[in-house]
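What follows is a group of structures, each given as C-alpha cells.
Only the coordinates and a few stated rules stand behind these numbers; no lab work does. This one's a predicted model, so the numbers in the text were calculated from it and none came from an experiment. Cβ atoms are built from the backbone, for glycine too; each structure is taken alone.
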Structure 1
C-alpha cells in the first residue's frame, strides 16, 4: 500500500510562494511489465538525458551536473543543462521507496522563470498484482501570477502533456528492456 496518498502529495511545496489556485498540472500514466521495487530503483538511477529528449519547442535535457548524493534522498539536488543553453535546479522533496518520488524544479534560466516560480514532479509507482506496475507522473507548475498562468496554461495542457506521454512511454520501453536483461 502506498504511504503517500494523492491528497497528501497534492501540494508539496507551499514555500513555492504562488497560490495553489493558479497551479497548472498535467498527468501521464503507463503500465510497466516489471516489479515495482525494481522499476523504482531503476528510475532513481536513470540518466534522464536518455528519455527527456525535448518535444517540439520544449528543450531536452543534455546532462545533469552537481548532483549531491545518489538521487534517492530528500534535499539532494542536481542541475539540469538543457538544449538552448537553458538550466534549472532539481531538489528531491520526498522519496519513499518503492511507491512515491517527488522533486521540485526551480531557477530556470529562460522565459519560464518570468512566468512561474517553478514546478513539482510527482511519481507514483503502484503494483498491479500481475507482477507489473502502473507509473503515474504528475507535473505541476506554480505560476507567479494570473498572467503567468495564462501564458503557460495552453502549453502545459497541450505540448507539455504530449511530451510527458512520449517520455513516460520511452521510460517504460527502456525500463522493461533493462530490468529484464
Structure 2
C-alpha cells in the first residue's frame, strides 16, 4: 500500500525518498509428496522506495508462519520472525537491459517441526534481462529474456552446519524468460 498514492499527497523535494507505505502479503502452498508440506505464511511491515533511476524498495517485515505437513499430528506454528527485504530494478545505461532482483535476510524462527533450532536465512534472486518486445501503449516491457542467479542459505531455516548439511543451501544459475501481462 503506497501511502502517498492513497492519500494523494505527493512527496516533494526529497533527494532520497520517492515513496513510503505498508507491505502485506501471504504465501499458502501445499506439496504432493511424502512430507506433504502445507505452509501458510503471512507478512506485514513498513516499506520505503528510494529516489533512484529505476526502482529500489526497502522493507522491514514481520513473518508469521505455520506448517501442517503429513508427518505432523497437528499444525505447527513457528515463532514470529523478522526480515529485511530489498527489491530492485535498474536500467543498464540507455539500453534494453535491466538488472532486477530481490534480497531477503530472515531471522531464526525458533524451533522447527522436529525440535531443532532454526537458523537465519539469506535469499537472493537476481537477473540481467533484455527487453525483447515492448507494448507501444505502455513503458513496461512485455517480454524479457536473460540470465539469472538464485542463492538461498539455510533454506527454510535448516542450518547448513546441522543435519541438512550442504542441502540446506541452494545456488542456482539459470536462463530466464519472463512475460508481463
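If mean projected area of the Cα convex hull in nm² computes to 13.1, which of 1, 2 did it come from?
Numbers: 1: 9.8; 2: 13.1.
It was calculated from structure 2.
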Thinking only about mean count of other Cβ atoms within 10 Å over residues 24-31, which of 1, 2 has the largest value? 1
helix-only ellipticity at 222 nm (-39500 (n - 2.57) for each DSSP H run of 4 or more, over all residues; to 500), calculated, reads -500; among 1, 2 the input was structure 2
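Of the structures 1, 2, report the one carrying the highest value of relative contact order in percent (Cα under 8 Å, 6 or more apart).
1
A value of 0.7 was derived for distance in nm of label points 7 Å out along Cα→Cβ at positions 112 and 168; which structure in 1, 2 was it taken from?
Working: 1: 1.7; 2: 0.7.
Traced to structure 2.
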